[in-house]
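Undergrad: The next part holds the structures, each set out as structure tokens.
Only the coordinates and a few stated rules stand behind these numbers; no lab work does. From a predicted model like this one, the values you see are computed outputs, not experimental measurements. Cβ atoms are built from the backbone, for glycine too; each structure is taken alone.
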Structure P
Amino acid sequence: MDFMDFVWHVAGFLAPALFVAAGLAALARVVERKWAPARVLLAQAAINFVVGLAVLLAGLALTGHDGRMLTYAALVLACAASQAWLSRRR
């Protein structure tokens, strides 16, 4: 595997967490009447991305393969829980 193959492989590994995090943060702005305490959209997306990346890495460590459907389901649930925590009212 040369360097560019490695870069594309890592980008493909990170893409689901990135798109789920950005989508949830953007969708939260549309759905919620009042903005979340973490008001900056980029901050919400970054926190969701870190949570999603941790889930993807845990799924890779537990199953030995990336791209398992169980890992993607856990990714969506963990990011949704993270966004719900970020959107809680104080």
Structure Q
Amino acid sequence: MTPESVMNLAYQGMRITVTMAGPILITVLVVGLIVSLFQAATQINEMTLSFIPKVVACLVVLIVGGPLMISFWVEFTRNLLINIPTMIG
């Protein structure tokens, strides 16, 4: 394997990781910000109030975007496994 092919595989792996984790992290960040603003406005400092909406938002994103994320992961893994003989030789 050439250094270019190794870097290409690393780039593809990082791209898949960001594609899969990005929507979840952005959604949890936005929900956390909204809940924090609500807590600051109402002066409610309950830990479960900030935790439960984040978990629910994460689950919603996984339910809605999960099939697309799985298809990205399966396609990447399939290409990686198919190209093993060309990478070795």
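Undergrad: Between P, Q, which one scores greatest on relative contact order in percent (Cα under 8 Å, 6 or more apart)?
TA: Of structures P, Q, the maximum of relative contact order in percent (Cα under 8 Å, 6 or more apart) occurs in Q.
Undergrad: For mean count of other Cβ atoms within 10 Å over residues 47-54, which of P, Q scores largest?
TA: Checked P, Q; max of mean count of other Cβ atoms within 10 Å over residues 47-54 sits with P.
Undergrad: From which structure (P, Q) was helix-only ellipticity at 222 nm (-39500 (n - 2.57) for each DSSP H run of 4 or more, over all residues; to 500) calculated, if the value obtained is -27500?
TA: Source structure: P.
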